[in-house]
Structure 1
Amino acid sequence: MSEQAIKQANPAVRPKVRRERSLWYTLQKKGSLYLFLIPTTIFLLVFMYYPAITAVRLSFYQWDGFSPERWVGLDNFERLFTDSVMRASISNMLILTLVRVAIVLTTPLLAAELVFHLKSQRWKYWYRVLFVIPLVVPEVVTYLIWQFIFNPSVGLANVLFRNVGIGFLANDWLGSHRTVLLSLGLVGFPWIAGINFLIYLAGLQGIPSEIFDAAAVDGAMGFRRFWMIDLRLIMGQIKLLLTLSIIGTLQSFVLILIMTNGGPGYSSMVPGLLMYQAAFQDGRFGYACAIGTAIFVVIFVLTYINMRYIQPETEYVPT
């Protein structure tokens, strides 16, 4: 029976035949291109997926890194809910996450908006360079500088307060449980330089000039144009940066490790740092893997909700 007869006898077969033929045609014509993905796939499997899967498996064991693993079931996860240090670290993480989200949604966006609406292309270029240069400075250097700024004896913050006559504001910024989270939130002030600024600026530059011309004709200028046009047409960038900032804050601990090491007491402890200390200071790799698994689950759920259910009402998509 010919192929034409098959199609006539059973029309449902037609899409399947076409799909199979299309897939086979693609593999024949472009299959060699997929060979270039093999090295990348191997590296991902070996250095990304295998360690992650191993960590999930070890979260059900007690292991110190040397002796044989011992199955403990859900004991490590049960400890997460009964550990007072973990509860304190979750509270600190939520505060720092809210602060980081507020920063990402304000100052980089404001700076990008101001640079975008500059008339001089030359000044636009130099401002972009000015805000990108700090990216080449290692984060550790930045943290050490801010650690010196908050030094209670010779730090710039207290010295400045004393010299301008408001010495009563001088404080042990990183050594007091009342000010440590505030100090960590101030790191990087004015929070403009970096990828966030560039993403916002790229989003604004992608808006067609015809839209701004039409807005000018309708009388939408200044803050009204920002609120009604600019902000609504870069909702895709805002959503991206919101997701990245939440993921980065939930995972990060390097800033706190360098500046406070979780202190004073546990006033600045976060789950990521607790995971690091459990693994490399206390030798509790099973418990550390359980913390890492819990962080992964939280990040995965939040990311899924954001990508699946939080959709911007207005977003410009170039055609």
Structure 2
Amino acid sequence: MGTPDFAVPCLETLIKNNCNVRGVITQPDKPIGRSGKLTYPPIKEFALKFNLKVYQPEKVKNSEFIETLKKINPDLIVVVAFGQILPLEILNIPKLGCINVHASLLPKYRGAAPIQWSIINGEKITGVSTMFMDKGMDTGDIILTKEIEIGDSETSEELFEKLSKLGAEALIETIQQIQSGNAKGIKQDNNIATYAPMLNKEDGNINWELYAIEIKNFIRGMYPWPGSYTFYKGNRMKIFDVEIIDKNTDAQPGTIIDVDKNSIYVQTGNGIIKINQIQFDGSKRMCVKDYFLGHSIDRGNILSS
């Protein structure tokens, strides 16, 4: 059970290790872009290359789908970024249980957006966890974890790629442990659990009163979606590549304190953010120096949330 690109390496490693994949369950096809053309989820695209049977229930708790799953009679269900909560009736179907590959070091960052929030919160270490699923949200007993460092300038997009591969490694090790009878689930400590809620488009709005390091982490974590943005003279300006200048002025946070041919300098709650790449609505993403070939940004203006 999986949906986005993050789940593909896990399915790939099951196939490469000669696991008998009886079916792939994913979300329904969705209309994309202005044309509204129905588009396959990434996991479906990959599964069809290997002639795997694909199921796309609107709701997994649908009784008809549950009966279908019972007929498949799986020994094990693997869940990777599927996007629906599994009811207890499904969790009880496979003989060996349902296992989940989650992109955090549980119990930290339970929920839908662990990769983004780990970067936004300035974590230096993250990883993946596999667990036996229960009826809670990422609360099951942990089977194993694998750690990885987060680079100082690493974005969510880059970390997604690394963790998807690490997740595949963790998955096959977990299955080997289950096959050998050595998979010992360890209960999570709910007292230190944190939550990583789903992001939406409006969450990318930059709060300039935060410290410069917090804003840089925010921009890294929000890339590529939903993206981070601010408003210049009422026009939305997306912000990409930034650096931190360890200086301060008396200007109000959000004030454009300086502009040179390559960058825009903005005062934050503590420190200065140097902006190197921007994108206004209706235009393409570009380096500030290229934007300045036909446009200008005025010193003294205050970027608004």
Structure 3
Amino acid sequence: MKDAPLFSEVSGGPAEGRAIWVRTDDGLSLRIGHLAAGRRGTVLILPGRTEVIEKYGRVAGDLAAAGWGVLTLDWRGQGLSDGRLAAAPDLGHVARFSEYQEDMAALTTAAEALGCDRPFVMLAHSMGGCIGLRALDNGLDVAAAAFSAPMWGLPLTPATRLAARALGRAARLAHRDGRAVPGERGDFFLASADFHENWLTTDRGEFDRMQTQVRRHPELALGPPTLGWLAAALGEMAALTRRPAPALPAYAGVGSREKIVDVAAITERMANWPAGRLDTFPGAEHELMMEAPGTRRRFLDTALALFEERTAGMR
């Protein structure tokens, strides 16, 4: 395994962290971060859209302090991984959401090759929650799962949702699905965003840390999604609503000020998850793990309690 860059000076993660390159079965080179080793097992962190390994440095430090190893990745088309559009590398694009399952397979293969301690558990945020739910449905071998504001729906009216899927299909037929979603705010180009306009966090220090990462390393940044990504995402979320809850314990958290994903879809999914629990965090925005200290600690402590409960007899 060949070492990949890891920008530790903006990550704030454990000193022993490293990144490697791995190859997916469909031929892309992905950057995977092995940020910590731990005797309790390994947390597979599945980031959201636009996110990168460095963003989870502090989270990895918290997990490592609790005795857990941490493995994460840059999804295809994000961070330093292959898969960006040659004509518009600042846009997030996939033709099919099933492509992300190739990345999941590469992540679990890397976990075995690196000798990551078992048992494995999953910690997924936003788009990572959609990818992770599909992976669980496909039989991902984890003992428990925790979700931060999972993208199981988008806050669109039914008419807008239908129009977006139709527009995406038409764009694909016209070979224009690599164009940005019209009017899409995306992550508002984080490098130039104003704190008071952000939908990610109420914590100024965490916002500044995330912004510093993409300002110092603009190659990590990503802007709005494409029409192709949106159509693929809507199709995948619709398909997942027809699937039963996976047969493992799960925890989900969402902020009361959530604007990026559909809270109703999260509430419905968790209400029908037999071993599931949902917490709402008053005053919090989208990024529970990059929120104010009280929110951050409560979410991670609850997730860690579930992980410990479900893995105590597996070591």
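Please treat every number below as a calculation from the coordinates, not as lab data. Everything quoted here is computed from the prediction, not taken from an experiment. Cβ atoms are built from the backbone, for glycine too; each structure is taken alone.
Determine which structure produced the value 27 for relative contact order in percent (Cα under 8 Å, 6 or more apart), calculated from the coordinates; the candidates are 1, 2, 3. Among 1, 2, 3, the structure yielding 27 for relative contact order in percent (Cα under 8 Å, 6 or more apart) is 1. The maximum of distance in nm of label points 7 Å out along Cα→Cβ at positions 88 and 296 over structures 1, 2, 3, that is, the highest value, falls on 2. When helix-only ellipticity at 222 nm (-39500 (n - 2.57) for each DSSP H run of 4 or more, over all residues; to 500) is computed across structures 1, 2, 3, the figure -7500 traces back to 2.
Using mean count of other Cβ atoms within 10 Å over residues 120-127 for the comparison, can you identify which of 1, 2, 3 gives the largest number? Don't skip to the end; give the middle numbers.
Details: 1: 11.9; 2: 16.6; 3: 26.5.
Once mean count of other Cβ atoms within 10 Å over residues 120-127 is worked out for each structure, 3 has the highest.
Determine which structure produced the value 6, 24, 28, 20, 14, 7, 1 for P(r) over Cα pairs in 10 Å bins from 0, in percent, calculated from the coordinates; the candidates are 1, 2, 3. Computing P(r) over Cα pairs in 10 Å bins from 0, in percent on every structure in 1, 2, 3 gives 6, 24, 28, 20, 14, 7, 1 only for 2.
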